[in-house]
Every structure is written in C-alpha cells, then in structure tokens.
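Listed next: structures, encoded as structure tokens.
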Structure P
Amino acid sequence: MKETILQLWADLPWPTIKSSRIAAQENNVLDESAFNVIEVDKLFDAVNYATTTVGQATCYRSLSHPSADLNAVQAKQQALQELRNNSALKLALEQLVEQAVTGEKSLYLLLFGKFLGSFTSARNIDEIEGYGYLQYKKAVAFMLKLSAQTHALPAFNSRYLMAVTDKIKAFSHSRAYALMEGPVYFSEKGIQSKKDSIGFFPLPVIFKPRILKPLLLIAIFIGLCVLLYFMASVIPGSVAFLVPFLLVYFPIVGGYDRDNCIIPLRKEFKNSPELAQALDALGQLDELLAFIKFADSFGHPTVLPTLVNAEHHRINLVEARNPILAKDNAAYVGNDFILEDEKVVLVTGPNSGGKTAFCKTITQIQLLAQCGCYVPAKSAMLTIADKIFYQAPEISHLNDGEGRFGTELKRTKDIFISTTAKSLVVLDELSEGTTFEERMESSSNVLNGFYRKGNSTILITHNHQLVDDMVKQGIGLAKQVEFANDAPTFRLIPGISRVSHADRVAKKIGFSKEDIDNYLNESK
C-alpha cells in the first residue's frame with residue numbers, strides 16, 4: 001500500500017502540496033529524469049483544480065506516481081463517468097469538498113501547529129495562540145462532519161467511489177473518532193474513550209476542551225469560602241482574592257490541558273491510520289472533481305481514453321494537444337498520432353518546428369491517462385505503460401570521464417535494460433558528441449535493440465540519413481514537422497525532413513552571417 005498523504009507529511013513542519021518526490025532506485029512508472037523532462041510540475045499546474053490542500057497533494061502524487069494497474073485506472077474513469085451522470089452525487093461531493101477547505105486548515109493546525117503561549121498572538125498560519133482549545137474543537141468538528149456528510153451521500157454504483165468513501169466510514173468506527181466524539185478520559189491506563197473499560201479507582205480525569213471547568217470552579221469556590229470562614233479577620237478583604245485567583249487559575253488549568261491532554265491527543269490523531277486514510281479519501285474525492293473541472297475549462301476537446309490490454313504498448317490519438325501549452329490557447333494545433341503495429345516512430349524536422357513539444361504531448365497524455373484523468377484529444381486509445389522514459393540531452397559531468405557521448409549512452413543503456421514491451425520511450429537525439437559515422441552505427445544499434453524489445457519508441461532527430469537507413473531496414477515510421485512559407489505549421493505529417501532552418505533561426509535571434517559581418521564592420 002502506498003503512503004498516505006499524512007505519512008508523507010509526517011516529518012514536515014507543515015503540510016506541503018508537492019510532497020511526493022521520486023526517490024533514487026524507486027520502482028515507479030516515471031524515473032527522476034523523465035519526471036523533470038516531461039515537466040510534471042507544469043503539468044500539475046495545468047490540471048490542478050483541486051481546492052483542498054490534501055486534494056492538491058493527491059493530484060500531485062497521482063502525477064508523480066501514476067498507476068500501472070489497468071483495473072485501478074478504469075475504476076477511476078468509471079467514477080468520473082458516474083459523477084458526470086449523477087448530478088445529485090456530484091453536487092453533494094462539491095459541497096463536502098467546499099466545506100472541507102476551511103475545516104482541514106483547523107486539522108492541520110492541531111496536528112502540526114506551534115503553541116505560542118498564553119499572551120502571544122498568532123501571526124503565521126502554523127501558530128496556535130492560547131492553549132489550543134479553539135483549534136482542537138474546530139479540528140474535531142471538521143472530522144466528525146466529514147464522516148456525517150459521507151454517510152449522507154446519495155447512492156452510487158462506482159466501486160472506486162465505494163472504496164474511497166469506505167475509508168471515511170471506517171474512520172467513524174476508529175479509536176480516533178471515538179476520542180474526537182468524546183468524552184476523553186485520562187487515567188493510569190493512558191488516554192481512553194467511552195468505548196474503553198474505564199475504572200473508577202483512581203478516579204479518571206475527564207477532558208473537556210474549555211478553560212472554564214464548572215465542577216473545578218465550584219470546588220475551588222467552596223474551598224475558598226471554607227478558608228475565609230475560618231479567617232474571619234480577613235473576610236472584608238475576600239474580594240482581593242479574586243484577581244490573584246484568576247491569574248493563577250488560567251495558566252495552571254490551560255497549561256495542564258495543553259500539555260497533558262491536547263498535545264497527547266494530537267499525537268494520537270497524527271498517528272491514526274484511519275484518520276490518515278479518511279484524509280486521503282477526501283483528497284481523492286477532490287481530485288475527481290478537479291479532473292472534471294480541468295476537462296470543462298481546457299478550451300479544446302477532452303476525453304477519457306479507451307484503455308486496452310495488449311502484449312506491447314499501443315497508442316492512438318486524434319487531434320491530440322499539449323495539456324500545458326494548449327490550455328486557453330484557441331489557436332493551438334492538434335495532431336493525430338498512431339503507434340500500434342509499428343513500434344518505432346522517427347520524427348525529423350528543423351529546430352522550432354514543434355518536435356519536442358509534440359513528444360512531450362504524447363508522454364504527458366500517457367501520464368494523465370494513467371492518473372485516470374481526461375486527456376486533451378478528440379479521441380484516444382492507449383495501453384497502460386509500465387515505464388515512461390524520456391531521454392533528453394544533458395550536460396556531461398566533469399568527473400564522469402566519458403564526455404557527452406558516454407554520459408548519454410549510459411542513460412540510454414539504463415533505459416533499455418529497464419524497459420519491457422509495455423513501455424513508452426522517447427529519445428531526443430542519439431549518440432551526440434561523436435563522429436557522424438559513429439553516430440550512425442551506434443544509433444542504428446540502439447534503435448534495433450529497442451525495436452526487438454517491442455516497446456513503443458519515439459526518436460527525435462535531425463539525422464535524416466539515420467531515418468533513411470532505418471526505413472530501408474523496415475524499422476520505423478517516418479514523421480516530420482511541417483513547414484509552409486518558411487514557417488512551422490506545428491503539424492506532424494508523413495515523411496523525412498531533409499532541410500535545415502538554421503539560417504532562419506539565426507536571423508530570428510540576430511546572429512546570422514550578415515549580423516556577424518555587420519557587427520564586425522560597425523566595431524572597426
């Protein structure tokens with residue numbers, strides 16, 4: 001079972017949305033390099049319509065750790081479809097999440113907040129002023145209300161929604177819930193709820209989250225009266241006892257409740273697996289609503305992709321658009337892409353034609369699909385990838401001893417060894433940093449290897465001779481980015497680009513041959 005959001009936050013001073021990070025050697029669909037190149041952080045910003053902190057953290061976790069389980073992803077899709085068709089359920093969940101936006105902050109303050117003391121005002125979101133009574137009551141009320149709202153949801157059929165809401169319902173039967181519901185007893189056995197066996201000797205302390213304790217005040221008042229009765233000489237000045245009494249009462253009682261009741265209770269809540277699961281469930285519900293909002297506001301057609309089970313990775317997209325670049329951009333050009341029986345696609349074209357943006361589109365759509373999210377396309381069919389790799393040129397390390405060629409080849413080797421027939425691999429150029437002849441031989445060997453492994457491989461390259469050679473071998477489908485009137489149309493069309501637009505780019509940035517000559521002439 002993967003870590004809950006609360007577990008991810010356990011060692012943090014305050015809840016952080018982007019707390020899910022890919023560790024070295026982690027068995028995940030994405031590795032750290034692909035995570036960075038695919039721009040998962042920007043992709044998150046594009047799809048993040050969650051309103052709760054835990055909902056946003058859940059969405060980020062889904063993107064950084066996408067599912068490789070076909071059944072799990074399909075179940076999530078079915079939940080989205082049911083929300084689309086069941087307006088009463090969708091409205092109830094929206095109301096639940098909306099009310100949780102402020103309530104969860106109280107819970108985080110109770111679990112992570114810093115106590116300031118009696119007479120200090122809170123200036124930051126993570127500071128608790130006073131003795132923590134107000135924060136405790138708000139946090140408890142939030143969790144109890146979340147449970148009640150979940151039990152009152154309209155009927156539904158989605159097994160994903162059932163599994164999610166069952167987490168919150170399970171919380172209502174937990175020890176943490178019983179303690180929140182109260183009363184809470186403190187005895188020699190420790191913290192106990194009404195469900196526990198409470199002994200009467202020694203008499204347990206009943207915790208009430210308020211500074212004024214009626215029974216305690218009555219006892220103290222009676223004690224003072226008795227004391228003053230036997231001190232008749234000072235009866236006329238009895239009122240003078242009131243102010244010192246209050247000055248002593250509040251810090252003693254408030255400090256005792258904070259240190260011996262509220263802090264131990266928050267430790268118990270923070271370590272409660274049922275509370276952590278309930279909070280995760282809230283995040284998952286918010287994530288579903290966020291995916292619907294993303295689809296409705298994207299500005300181009302979106303669809304839940306058809307997921308199929310196949311022996312090797314397949315993908316078929318109609319009018320696919322980049323989830324980041326196409327958002328709110330009505331002019332963004334969509335492209336079709338099919339990689340089914342063919343296992344290798346070779347993409348050529350000049351710089352600034354859209355090759356890299358298109359390949360990021362493919363990997364980002366694959367990633368969104370494996371989160372159960374809508375994808376920006378008119379229609380989409382794909383398989384679940386067990387691995388998504390994206391190799392981009394990297395600056396070689398000074399101490400690697402191999403130079404750029406060796407650094408990139410090591411990365412390619414690691415990818416090759418880790419892939420299966422169900423993987424998706426994008427290679428942005430191959431065998432850089434060596435002679436043309438060696439590039440041709442090395443690149444051909446690598447592509448042949450990936451082809452024989454059977455996964456989906458996309459190569460971005462300027463080396464049209466390599467593409468010619470691979471096509472002659474019957475390996476690879478040749479695609480090129482289209483240019484019209486010396487300008488990119490950002491469409492992907494069949495064929496091999498044999499034209500370099502280096503001079504056009506140089507002129508655009510003001511560093512063509514003419515620009516260099518003019519600069520030298522002017523400096524004489």
Structure Q
Amino acid sequence: MFVVTLLLVKFACTNASPTVKLGETNLLGRDIASLEFFGGIPFAEPPLGNLRLRPPVLKTFIGYPTLNATDYGPACLQTANVLSEDCLTINILRPAGTTANSKLPVMFWTFGGGFVGGLSSQFNASAIVAQSVTRGTPVVYVNFNYRLGPLGFALGQEADKKGALNLGIKDQLAALEWVNRFIECFGGDKSKVVTVFGESAGAIMTSILFLNSSFDLARAAILESGSQATSALFTSERGELDWQDFVAAVPFCASTATSGLTFDCLRRANTTDIFTGLSVVTSPPSTGAADESLPWGPVLDGPGGVIPDLPSVLFRRGSFARLPFIAGTNKGTRITVYLVVLHEMIDGLIALFSPTASPTAELEQSIQTLLQLYLDIPALGSPFDTGNNTFGLNSQYKRAAAGVGDLNFQSQRRLWMGTAADAGVKTFGYLFTQPQPLLPAAFGVPHSSELPYVYGVPTDTSASSVLISRLMIEYWVSFATSLTPNDGQGIPRPEWVQFTPQNKTLIQLNGANVTMIPDDFRAEQMDFINSNPTIWRH
C-alpha cells in the first residue's frame with residue numbers, strides 16, 4: 001500500500017536493563033522509578049537537504065557503537081519549543097525487568113496539535129505503564145515525532161505531482177513499521193499486538209490509517225476527539241495560495257513562490273530560512289477571524305495514497321480496515337470558536353467547507369438549513385446544560401460552538417461508529433463529561449480536556465477527577481491488552497457496553513456518574529449532517 005524507502009540492514013537484538021542492543025549499537029536508557037525509558041531513537045533518516053519534502057526513509061542502522069537514549073529527541077519545526085528538522089525519533093517506556101522475551105502488548109501514541117504543533121516529550125506515560133503493571137497486564141508505551149506544518153503537510157500542485165502529500169502521516173506509518181520490526185528488542189510483542197491511539201490531530205491521523213482495508217501494522221485503535229475528516233478534506237490544489245505564501249516567506253526561496261518549481265530551492269535552503277517561512281504561515285491569527293482554521297493538514301491524495309477518497313465515499317464502498325476501536329469525544333465547547341455573529345458564522349462555514357472561493361448553491365442551502373437546526377437559543381447551545389447563561393458573550397457563541405462541534409467531532413464519530421458496527425466491527429464509544437472547575441465556565445468540557453486524565457495527571461485533584469482518571473487508564477489498558485475495556489482486571493468499574501446497530505450507546509466518563517447513555521443527542525441535527533457528508537467534505 002504505502003512505499004517507504006528502506007535501508008535494508010539486518011541485525012539481531014539483545015538487551016540487559018536498562019540497555020538495549022540493536023545490532024552493533026548499545027542504546028543507553030534510564031530508570032524512572034519502576035520503569036525504563038529509551039528516547040530519541042531515530043526511526044527515519046533526517047529529512048534534510050535532498051530528503052526534505054520526501055517520504056521518510058526508514059532507519060534500520062544507527063551507525064555508531066553507543067546511543068545516549070536517556071532523553072527525548074528535539075521536536076520537529078514549529079513556532080515554539082526546542083526543535084530541529086532532525087526530529088524523526090521514537091521513544092519507548094516499559095516496565096522494569098522487561099526482556100526481549102516478555103512479548104508485551106504495545107500502546108502507540110500519536111500526539112495532536114492542529115498539524116502545526118506538538119511534541120512527544122509532552123506525553124509522559126509513566127502513570128499508564130505503572131498502572132498496567134499494577135493491574136497485571138503490563139504494556140510497552142511508544143510515542144514519536146512527525147513533521148508538521150508545510151514540511152509535513154505540503155500543499156499545492158507541485159506537492160501533488162512530486163508525491164509530497166501527507167508526509168506527516170507517512171512518518172507515522174514509518175514509525176509503526178519501525179515498531180513492527182524492532183519492538184521485540186524492547187519486550188514488545190513481535191506478532192503486531194499494537195494498539196494505536198491519539199488525540200485531535202493524532203486521532204485524525206490514526207483514523208485515516210483505517211481508510212485502507214489492508215492496514216495491518218496494528219490490531220486496534222483508540223480515537224480521542226478526531227475522525228478521518230475532522231479536518232475537512234480537499235485536494236491539495238485548494239492550498240496552492242497557502243503554499244505560495246509559505247515559500248514567499250522563506251527568504252532564500254521567495255523569488256520562486258509563484259513559479260510552480262519551489263522544491264529544489266526549498267531543499268537547498270537552510271533550516272533557519274525554512275523556520276522563518278513556517279513561522280509566518282503557522283502562527284495563530286492576531287484577531288478572532290471568522291475562519292480560524294489553519295490550512296496545513298491531511299489532503300486527498302487519490303488512489304494508492306493514504307486518503308484515496310472522502311471517508312464517507314469509502315465507507316459506502318466498504319473500503320476500510322475492520323479493526324476494533326474505541327472512539328469518543330468531549331462534551332464541548334471548542335474554545336477557539338470565534339463565529340460570534342450570524343454573518344461571520346455563515347462566512348466562516350463557507351470558508352471551512354467550500355472547495356473553491358465560490359461556494360455551490362447546495363452548500364449555501366445546507367448551511368442555511370444547519371442554522372435553522374441549531375437555533376439561537378442559549379439553553380440549546382454549547383457549553384451544554386448551562387441554561388441561558390451566555391457567560392458575557394454574544395449568544396451566537398453557544399450556537400456556533402454547538403454546530404461546529406457537531407460538524408467536526410460528534411457527527412463524524414457517530415457516522416464512523418455506525419458504519420463500523422453495521423459491518424460487524426467491534427467498537428466502543430464514550431462521551432467525556434467530567435466538569436473542569438479550573439477552566440472558565442464558558443469553556444465547558446473542551447476539546448483536549450481529557451488528555452491529563454488519560455495520562456493520569458488531572459489538574460483538578462478532587463476525588464471525582466482522580467477516580468475517572470484511574471478508570472480511564474483501566475479501560476484504555478484493558479482494551480489494548482484484550483480488545484475489550486471489560487477484562488475484569490484492575491479497579492472494579494462499570495461495564496462498558498459495546499456499540500452495536502441494536503444498542504447505540506456510549507459510556508459517560510464522569511467520576512460522579514460513570515454510566516451508559518444513548519447516543520441520540522441532537523439526533524435531528526446530526527442526521528442532517530450525516531445525510532449528505534460529502535457536502536461537509538467528510
């Protein structure tokens with residue numbers, strides 16, 4: 001399916017805690033309490049010079065006798081953090097005493113960040129791995145860095161012609177290929193007992209892997225607030241002007257911006273110049289504009305690509321991997337919603353979902369219908385269940401937050417789960433509703449607020465908050481090790497009932513009331529969205 005260039009150097013592996021030997025190279029890790037960490041391991045050649053804007057070249061040979069693997073590698077280029085283009089590295093956390101014969105299940109994490117930010121070092125999985133040991137089902141945890149912004153998600157006609165689309169997702173696939181080849185050296189299961197999981201952009205990327213029926217580098221997935229088209233999907237040509245803006249901001253290559261022949265120059269440019277251009281086009285807008293979306297992200301790349309067609313089209317064909325998965329979302333609100341008056345909302349939706357500058361009559365009519373379904377009644381808006389309180393904001397805020405949240409998250413999660421369940425795929429759904437008392441009330445239970453709970457470090461240390469964090473780790477690890485969140489091990493917890501065509505229910509993740517709820521909220525609105533998903537580029 002996907003072509004990844006390989007350096008075909010074969011080697012054996014041995015290990016002795018906290019050292020792992022790959023061929024002639026000793027990886028020196030470090031102890032973290034009862035765990036062992038190995039970080040900054042290159043899984044692909046540095047995407048520099050002639051390898052910039054090309055698919056990753058899998059690295060199977062480190063080339064020197066010792067690698068200090070006691071810390072994370074630098075993040076890929078972005079507007080913050082310590083960073084480098086030599087960033088395609090992988091990190092592994094395992095229980096102490098793990099050997100190459102342990103054959104433990106693997107949890108493989110892909111971080112989010114809007115495809116322009118994020119880094120693996122933000123995600124310390126010590127609580128996950130430690131709890132997996134305590135419950136008697138130990139796991140190996142893996143995360144990695146991938147290219148971001150224009151370097152990972154190039155746009156425009158030249159990128160299409162030169163096979164440079166969706167490189168960040170190809171980095172993810174290369175990291176999974178590396179895990180498949182070498183995780184046994186670290187005590188992981190060689191037989192592909194890998195659960196891929198991620199949040200936001202990481203969940204989008206992970207769910208995209210399901211769009212090819214032959215995907216076989218994992219056996220299950222957990223998708224936190226992200227589906228295949230949460231970032232609406234278009235062909236790369238739609239981003240031609242965005243690509244030109246990027247090149248124009250790279251001092252060394254500015255004169256080539258509109259030439260359609262930018263790649264050769266960009267490969268000769270130094271990292272400082274590339275960073276200058278990237279910073280200009282990936283910095284957040286200084287004002288709340290109607291279209292807050294950044295252009296850098298996955299695009300349709302046609303037959304043989306990672307996204308051969310719109311997901312809803314592939315769903316209808318039955319063209320998707322039939323692997324078990326958990327999918328869920330947060331109750332809302334999207335805190336970056338600035339569509340606060342009616343005309344901005346209409347303009348913003350057109351900007352988000354129109355393939356061209358001139359929207360079709362069908363899209364304009366669909367937006368009008370959508371606005372009739374999401375009424376300007378604060379009690380119906382998001383953050384939900386807050387009555388007529390508008391938190392000092394324009395009432396359109398709650399209306400927009402509800403509509404955009406359902407368009408980008410809830411409706412797609414519901415369509416994906418329904419499609420999979422109808423095909424006989426084992427799937428479980430959740431709605432994260434844990435209150436967030438440390439955030440402004442207008443934020444509700446926003447996008448990404450579940451992350452500290454999954455990683456065992458909730459900022460709210462109330463009994464309810466600590467409990468749901470521990471239970472979420474239980475469910476996640478149980479699913480990763482046994483393909484069900486209900487393995488009977490660890491902390492006693494309510495049964496998480498499977499989502500089926502006959503029983504469309506979700507588990508409510510809330511420390512005060514963990515219970516199954518029907519997946520029928522805002523049914524009329526989401527039925528309308530899902531009745532014609534292609535109009536929304538789903």
Structure R
Amino acid sequence: MRQEQPVATEDAVRQVLGDDARLHEEQVDALRELRQRDTLVVLASGAGKTAIYAIAGRTMSGPTVVVSPTLSLQRDQVESLRAAGLSAACANSRISAGARSEAFAALRRHELEFLLLAPEQLARRDVVDALRAARPSLFVVDEAHCVSEWGHDFRPDYLALDGVIAELGRPRVLALTATASESVREEIVDRLGMRDPAVVVRGVDRPNIHLAVRVHDKRAKDEAVVADVREREGAGIVYVATRRHAERLAEALRSAGEDAAAYHGTLRRQERDDVQDAFMADRLRVVVATSAFGMGVDKADVRFVLHADPPPSVDAYYQEIGRAGRDGADAAAVLHHGPGDFGLARYLASGGDPAPDEFAALVQQLRQSGPCSRAQLAERVGLPRHTVSRIVPPLVRVGAVREVAHRRLSAGDTETPLARLSEAAAESLRRRHDLQRSRVETMRRYAETTDCRRRVLLEMLGETRDEPCGRCDNCDRGRSHERRRGDPRPGTRVRHREWGDGTVQTVENDIVVVLFDDGGYRTLSLPVVRERELLTPVD
C-alpha cells in the first residue's frame with residue numbers, strides 16, 4: 001500500500017480523531033510549535049499525546065519513527081494508528097525477522113507511515129542503516145522522561161538517541177511525557193540534542209484523583225496499608241521501594257483475604273507477564289509493586305494507587321499515581337509513610353562516588369582503544385559494570401566521553417588533561433547527588449505540607465496554581481492557605497546572594513522552595529525571605 005501524500009492539518013485531524021473532533025488548546029500549541037522546531041510536550045496521561053504525533057506525521061512528507069519503551073505500549077499505539085486508517089507497524093523482538101525486514105523495506109519505500117520500536121533496537125547497525133535509508137521527517141521519543149538518569153524509569157539506551165538522531169540527518173524531534181519537573185525537562189532537551197526547542201506544558205492535573213497522606217509508626221504502617229486496601233473498591237496498585245517489601249506486603253494482603261500478587265524486576269519475565277495479564281483482565285484485584293510496574297500498564301479503571309514507601313521524587317510519584325482513574329471517574333492516591341522512610345529514600349538515591357583515578361582510567365582507555373561497549377570497557381579497565389555505568393554519565397556531561405549509536409562509547413574531549421576532566425566529572429556527580437537528595441527532601445515537603453497538596457505537587461511540576469483544589473485531605477480539613485500579594489510566584493526566576501539564580505517551585509504556608517541552577521532544591525523561610533529580601537527577581 002502506498003503511503004498517502006501529506007495533508008493539511010485540518011484533514012489530518014479529521015482522519016486521526018474523526019469528523020466532529022476538535023483539538024485541545026495544548027494539542028494546537030504543540031502542533032504549531034512542531035511545524036517550526038523541535039518540541040517537548042508535557043501532558044497528562046490520556047490528554048492526546050499520540051494524536052499529536054499522528055497528526056504531525058500525516059502533515060509531513062517523510063515517514064515517522066517512534067521510540068516507545070515497552071512492547072505493550074508499541075502494540076497499543078499501532079492499533080490506535082491503524083484504527084484511524086494510518087499505516088503503522090512495530091519492529092520489536094516479538095515480531096518475526098521476516099516481518100521486521102518487510103516493515104523496514106516498506107518504510108524505505110514510503111509505503112509505511114509510522115514505525116514503532118524500542119530504544120534498544122537502535123543499538124543495531126542494520127536498524128539505524130535502514131532508518132537512515134528511509135529518510136524520516138519526524139523522530140518521536142515517547143515517555144521521554146526515561147532519558148533522565150535520575151528518573152525511576154531511566155533507560156540507559158535512551159542516552160544514545162542523540163547520536164541516532166544525528167545519523168538520521170537530524171529530523172524534527174518530538175519528545176512526549178506525562179510529567180517532568182523543570183530539571184528533568186532540561187535533561188530531556190540536553191540528552192536528545194534538541195535544537196532551540198519549544199516546551200509545551202499543559203494540563204498535567206488529574207483532578208479526579210483525591211490526594212492524601214497518612215503517617216504511621218514503623219510497625220503499624222503495613223497493617224494500615226492492608227486496612228486501607230480492604231476499605232476500597234475496585235482494582236488498585238500498592239507501590240513499595242524494595243522487592244522484599246513487595247513480597248511481604250502481598251503476602252499480608254493475601255492473608256487478609258485479598259487477591260494480591262507481588263511484581264518486581266527480579267521475577268522471571270513470564271511471572272511478571274502473568275501478574276500484569278491477570279490484573280488487566282480483572283482476575284487480580286491488587287498488585288504490590290516496585291517501580292518496575294509502570295509503563296505499559298494502561299488499565300482505565302484503577303480506583304486507587306497507594307504508596308507504602310515514599311518514591312524518590314515528585315516526578316516518580318506523579319507518574320505512579322497517574323495510573324489511577326484514567327477513565328475519568330473518581331480515584332484515590334494515598335501516601336503512607338513513617339519514621340525513617342525518607343532516610344531510606346535518601347539512601348537509595350545516594351551511593352559511593354567513584355575515585356578520580358577510575359574516571360581517568362576510563363577516559364584513557366577510550367582514547368587508546370576507540371569506541372567500545374560498556375561491557376568491553378568494564379573488562380578492559382578492570383571495573384565492575386555497575387561502576388562503569390555510574391562513571392559514564394558525568395563524563396558525558398563534561399564532554400570527556402560521547403554516547404554514540406549502537407550502545408557504544410567513544411572519547412570526546414581529547415585536548416583537556418585527564419586530571420582536569422576527572423575532577424570536573426567527579427564534581428558533576430557530586431552535584432547530581434546533591435540534586436537527587438534535595439528531590440527526596442522535596443518529596444518529604446509534599447508529605448508534610450499542611451497546605452493544598454495538589455497545588456504544592458503541581459507547582460513542583462511546573463504548573464502554577466493560586467486556588468486550593470478542594471480534592472485533597474488538607475483541603476478537606478480546611479487547612480489550605482490563600483496566597484499573599486507580593487510573595488515569590490512559582491515559575492519565576494530569582495536570585496539569591498549565596499546560591500545564585502534559580503526558579504521558584506512552590507510557595508506554601510511560611511515556606512518557599514527554590515530550585516537553584518547550581519545548588520539543587522532549597523527550602524527557605526518565607527518570613528525571612530520577606531524581611532531580608534533574600535530573593536530578587538531576575539529579568
């Protein structure tokens with residue numbers, strides 16, 4: 001089947017969404033920006049991100065390549081595209097070799113409009129060569145928060161996408177995600193090499209999800225979570241931090257008469273698939289899971305998401321609670337925590353820093369041997385693979401190492417002395433640790449606030465709110481506060497005499513939280529800020 005010729009936006013909208021459909025304002029903004037430049041779009045789940053790239057792809061002359069992280073997401077997106085009468089196919093490990101070859105051939109002949117694949121496949125030389133021959137006009141990165149090395153859904157293969165995009169001749173890039181704080185958005189733009197991109201952030205709120213936090217002593221917390229589950233109707237997910245906690249809490253729920261199962265990354269793939277399939281088919285009411293249970297879980301009628309441990313950041317929290325209430329009906333998100341929980345989150349967010357000579361040894365090896373894989377590099381320098389995985393990102397940030405296609409690394413800056421590059425990489429890693437620890441503290445701030453939880457959470461994610469939401473436990477208790485004229489506004493740029501420039505994240509009660517460019521998140525006393533004029537606007 002020959003690919004249809006590009007059409008006007010209005011015709012593409014009718015084909016993708018139907019004759020009487022109208023685009024939402026955020027979709028219009030995203031499509032307008034995408035006509036001119038690379039674009040990062042942050043929209044809530046179910047807000048029509050797939051429609052954006054489908055419409056954009058129909059209005060461009062070449063085929064569209066979509067990087068999607070899970071097989072289930074790829075399958076769902078292909079079915080949606082085909083239902084609109086568009087030619088689409090997957091090229092993943094569950095497709096036969098013959099079907100994959102035919103898909104690439106059809107793409108090259110421009111008989112296929114949309115090809116969806118996982119980032120891991122772009123590590124293959126033959127795949128990149130086939131894509132380059134097809135001359136794609138649009139390169140879409142779905143679930144783009146996976147590029148953030150501090151995100152709970154981080155996928156190392158996303159780091160090589162910039163090199164792939166360059167090999168394909170720099171087609172227009174569209175990055176899509178359901179939630180990303182300012183620091184994660186900046187990392188997405190940088191990691192994908194997006195050029196002067198537009199950033200469209202709209203409507204990340206999910207007002208049908210009621211937000212609440214409950215505090216317990218350590219011994220009573222699991223009992224409280226079990227009791228919470230038993231009081232609720234419908235399907236639900238309980239998130240925990242560790243495999244052991246998942247197994248223990250799932251057993252406690254089963255002992256209480258609940259249909260529950262654990263899900264974590266150390267289960268065999270078939271076991272994980274069985275749990276997910278049972279949950280999706282309503283044969284299992286509750287899944288107790290680590291963050292491994294995430295993307296691709298698109299069950300519309302999840303009525304509750306509980307957290308028995310705090311996640312490491314508000315980005316992770318919002319991604320996970322966003323799996324509730326996708327049908328638009330009322331749902332609940334409750335964070336259960338107790339003493340020491342945020343200490344555990346800090347521990348999980350930290351780690352021993354590599355020694356300076358380890359940075360230097362890695363760069364020296366790449367300078368001598370040329371491009372190689374992480375596994376080859378680990379063997380050559382005599383370091384464990386997990387250590388190399390920790391060393392590489394800061395070396396990439398300072399330009400000492402380049403991520404290239406096919407999961408390989410090469411030397412970057414070959415002029416600067418190794419000692420200076422190693423020192424810069426070590427400092428970069430220390431700053432990243434500081435930022436991640438401050439993200440944990442920001443999650444603690446959400447848990448401990450007596451102000452409107454939704455307003456605090458959304459402002460941490462870059463969406464300003466003035467009015468209380470009326471749909472959280474603090475609003476239920478009448479605790480939420482009105483804003484005072486003249487106070488710092490979320491989203492504004494400010495300067496501090498000691499910490500430099502930053503962006504106001506949220507203002508609540510007598511607290512203002514600022515994300516400083518070089519110092520991470522800082523929590524300041526609002527009365528002291530007012531009295532001493534600690535924050536001045538940056539033009």
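Readers should treat all values here as calculations from the given coordinates under stated rules, not as data from a laboratory. Note that the structure is a prediction, hence the values are computed from the model and not measured. Cβ atoms are built from the backbone, for glycine too; each structure is taken alone.
Have a look at P, Q, R and say which one yields -12500 for helix-only ellipticity at 222 nm (-39500 (n - 2.57) for each DSSP H run of 4 or more, over all residues; to 500), as calculated. If you can, show how the numbers build up before the last one.
Working: P: -15000; Q: -8500; R: -12500.
So the calculation was done on R.
Can you spot which of P, Q, R the value 66, 64, 43 was calculated from, given it is Cα extents along the principal axes in Å? Please report the intermediate quantities before stating the final value.
Values: P: 112, 69, 44; Q: 66, 64, 43; R: 62, 60, 51.
Of the structures listed, the value fits Q.
Taking FRET efficiency 1/(1 + (r/R0)^6) of positions 144 and 472 (r between Cβ atoms, R0 = 30 Å, to 0.05) as the criterion, which structure among P, Q, R has the greatest value? Don't skip to the end; give the middle numbers.
Working: P: 0.00; Q: 0.85; R: 0.60.
Result for FRET efficiency 1/(1 + (r/R0)^6) of positions 144 and 472 (r between Cβ atoms, R0 = 30 Å, to 0.05) over P, Q, R: largest is Q.
Upon calculation of distance in nm of label points 7 Å out along Cα→Cβ at positions 104 and 360 from the atomic coordinates, which of the structures P, Q, R produces 2.8?
Details: P: 2.8; Q: 5.1; R: 4.3.
Clearly, the read-out refers to P.
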